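Engineer: Each structure below is given as structure tokens.
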Structure I
Amino acid sequence: MTPVRSLRHEVPSPAIGRRFLVVGALLLAAGLSLAVLVASGIDAANARDLPINTWFHDRADTEGVLRSVSEFVTWIGAGPHIVPIELATVAVLLLVRRWRWAVFVFVSSMGGHILSNLTKRIVERPRPPWFIIHADQTVAMFPSFPSGHTTAGMAGIVAIAITLWFVLPRPWSTITAWVVGVVGVAQGPSRLFLATHWITDVLGGLSFGAGWLLLVWGAFLVWLAPRPASDPSRDATASLGPPG
């Protein structure tokens, strides 16, 4: 007899979550190391980044499709837009009684913003030389390292994509999670094409965002994720209440 396929994707086990905790910690350590390297020699870091940044800038220094897509993607990742999206996602999850997933999205996304903004204030790196030409000069006053868009793309947008993957039924979960996930990952390249960040800003944002996301995701899988009644790992979270 052919087994019935579940309407939803299966949540990974706590053992997988513990592996995510390790990888997340390593990525955060890499981000912190990069922050120290940049802060200890900003002019040298800028000089090293300049050739790569020039290549990206030249690829999109027109009103073509690449620039238009980058502008759309980066618009979504801007603070005034992405924060309401994240909070609205949390609110909807709470309304449909998926509070565990609401906690995951809230902690991952808000923690990413805090981590990014604190590091920006410590490193105080100026924006690339083209920024004042292509972007709002008032935003140019904000420090450059790490890229807040890239951090939010991983810690916030990808966290929402993960939630959609497991909460919604197939095939909608697969379709929406991939679309949202691509938008999240594309935040980094979009900042390079628009010449608003150095390459190491994006790498730092990727390390911080992905590292924090994996830490929160790993902790969620170990201690909070809802489990089917037949799943032995459910005993580890049974005391936390009914599945959410």
Structure II
Amino acid sequence: MTVKKGNLGYSPEVSIDCVVFGFHENELKILLLEFINSGFMALPGGFILENEDLDFAAKRILEERTSAKDIFLQQFEVFGDPNRTKTKNLEILLNGLDIKEEEKEYMRKRFISIGYYALIDYTGIKLNLDAFSSNIGWYDINNIPQLLHDHNLIIKRALETLQLDLNKKPIGQNLMPEQFTMKELQNLHEVILGKKLARTNFQRKILSLDILERIEKKYTGKAHKAPFLYRFKTKEE
């Protein structure tokens, strides 16, 4: 979160909150930060510059936190409860930030938040702190602490959207290595859905989407048992 003087330079009373899903070795995690001098945990987010495109703003906010470019981003819901940020925790948070009173007044206003979810392989990602955070890191999807404002609800809605999108979009393309087995892709879907899937049904459904290209057998010393390798088709294909 970056705050300029008052609300100069920002679209008033609208913000972005990003649910960043990270996947590696069958673990699904969420990127969270901790504010200085309060200990409050929250999603990475920020404000929208005047005349700035929403999607560009979300990419900018995430690039500032992760240094990663070309992140898959999907807008999924707008959160507009008039009291979503008006809690006693807000005053504790503001008192811990080294900003001017006029900037605090700006942040006390009602804010509508636009929710985005992002997908990333979190290995090799360089996480960056901003002036108002003391820690940033990955947290297991099944062990999320109590967060600031309505951020737990935002994560819940983002996960529900991601689960629905599994059958509509090549979600794994943003979380899997370039080449993978059908079993590895199934593991990803099971982690996101939180349940086991029948191997035959899963393979038939995925292949029917026509989003994969079979490459070769993955040699393990027992060629007749080696699984096929797949990759996601590119748009050109």
Structure III
Amino acid sequence: MNFEALNDMALKKYEMCENDTRRFFIRSILAGLYLGLATYLSYTLASLLTPMNPVVAKMALAASFGIGIVLIAILGAELFTGNCFVSVIPVYHGDLKLHQVFKMWAVCYLGNFVGIAFICSLFVFGGSYHEALVSYVQPYIEHKLDFDPVQLLIKATLCNFTVCCASFTSYKIKDDTAKVIIMLIVVMAFVLPGFEHSIANMGSFTLGFALNTPIDIATMLIHFSIATLGNILGGAVLLGLPVYHIMKPE
């Protein structure tokens, strides 16, 4: 994919959000649904394997979560974190102003929340979860909400740098098999170290609420705010800025 194709992709996303907000919002909900699928798959695996081997459980979670990103890339949907990277290319090039992409980010963020919260809630209320998930989720949520703000910001920045590398890979590689393999491996690079993905966290906290895990709302909202800012920096600045400078026309 050359610069023109990447820039045009971003402009088409922006135009869809401006001219057909309903369609863009539904595509955002779909991304949340796909990521929710990956959430309950990976958490179920991890919760069942943790009593036997916590290290294997963590690796299973990391290896399986990438299916959500793969589905978004192959089936077509709008993920907030990925759009933080793509949408800034025309901003850096002068085709859009930064404030113009804020609406697209907001619509995408809300749609992702609706999708992932809905499907994770259905998973729990439908009784599909294994009892081991209850004992797994509570300490996981407690650990997530016991954070240092600076470290959280850094983890979120590194997270979306990694996620956007996976998305960028899907644009560049033509062979579907190679694309899936590389994306799954790259996504492991953010899940395994415990980086913070704001949209994935929506699924985590939804599972927590649905399973009656005690969650301090104020702390959760602060966590979301910092993680979202870090995700924006990781996609728009840490990856987006250098990619723009190496790809832009002379």
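Engineer: Taking relative contact order in percent (Cα under 8 Å, 6 or more apart) as the quantity of interest, name the structure among I, II, III where it is greatest.
Structural biologist: Details: I: 35; II: 24; III: 29.
That would be structure I.
Engineer: For which of I, II, III does helix-only ellipticity at 222 nm (-39500 (n - 2.57) for each DSSP H run of 4 or more, over all residues; to 500), calculated from the coordinates, equal -21500?
Structural biologist: Computed on structure I.
A short reminder: the numbers here are calculations on the coordinates, not readings from a lab. Computed from a predicted structure; not experimentally measured.
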